[in-house]
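Before anything else, here is the set of structures, which you'll find just below.
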Structure I
Amino acid sequence: MDLGLDLSERGGYSVLAVSGEVDVATVPRMREQLHGLVAQGDNRIVVDLDGVDFLDSTGLGVLVGALKRVRSSGGDLQLICNQPRIRKVFEVTGLTKVFSIHDSVDQAVAGAATN
């Protein structure tokens, strides 16, 4: 399966909706997109993972790397994840303590504004 990346804007946040499989074969495109956002000064990012069918460790690595880049520039990266099997990957790895994970883009933008 291919990787879909759809970029939009909501409430001052760049929203990257990811769909398909995030694995060693597709992750370079996602990394490039996230790094590009940070490079152009977008440091408030929401990554919507609700369309993701599969997420491996390389995908997690890209998300952690993007979080570090965004935070080093004074920003934040929020995740949307409602799929139990994808959310479990974050729980098992302990990354639920690192990422702010929300149920919707609206919730992420509102939650980040209050943090």
Structure II
Amino acid sequence: MALNDLTAICGPSCTMCGAYIATRSGNRAELERIAAEWTKGLGRVFKPEDIICDGCRVPGGRLSSYCATCEIRLCAQDKGMITCAHCPECPCEKIVAPPAREALATLKKELCL
């Protein structure tokens, strides 16, 4: 796993994210499907246009409405961190998803942080 613009702030690759995949495909039905999935799983209503995302670290990229308000992303930015792996407190209590914890551990090791 190499650090690049498509490495999410929380560690996983954006290329594995449903919002990123749906955005790249430009398929309205896929955006609607992800919006419904997020609405059910995250407890707030998402419309297809809320899902559009180019990646949370892509310069000038569009952010989904979820990523734009993501507590993890905002924390890293407030601390001036490229990713959570760059933070000396990583992993912290904000990082709860197992894929993010695993990706950050791998990234820390690879970057010798």
Structure III
Amino acid sequence: MSKDERRTNERLAAKFEISYVHENDYLISFTKNISADGMFIETDKLPAVGSTIRLIFSLGKLKKIESSAKVMWVNKGAVTNDTGMGVKFINMPAKAKEEILKEIKVIAVL
């Protein structure tokens, strides 16, 4: 990951179900953390770094958020819940980004 591609917002622990599509494969997994700009997805089905995937998830009042994301890095950890990928949202709808920020604030307080 280049210096200018590193995340600028802190990620907070948040586990919720997420679906993602990559090369016509529809997969269901869970997040490990989230920020306004991206998230870590726990999965052993790891697309290549630089790949684009389609995310589908619910958060707060929004029941279906859909966004593309770029795979920024992958972790092939020895422990199952460490295996996954860090993704950066691409063209996240403004309403969805606002809802994510609200949820992050709630998580941070808890």
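I have 2.4 for distance in nm of label points 7 Å out along Cα→Cβ at positions 77 and 93, calculated from one of the structures I, II, III. Which structure is it?
Numbers: I: 1.0; II: 2.4; III: 3.2.
Label of the source structure: II.
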Matching 41, 25, 23 (Cα extents along the principal axes in Å, computed) against labels I, II, III points to structure II
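Going by distance in nm of label points 7 Å out along Cα→Cβ at positions 29 and 69, which of structures I, II, III comes out largest?
Numbers: I: 1.7; II: 3.0; III: 0.8.
Top value of distance in nm of label points 7 Å out along Cα→Cβ at positions 29 and 69, among I, II, III, belongs to structure II.
FYI, it's all coordinate maths here, none of it is from the lab. From a predicted model like this one, the values you see are computed outputs, not experimental measurements. Cβ atoms are built from the backbone, for glycine too; each structure is taken alone.
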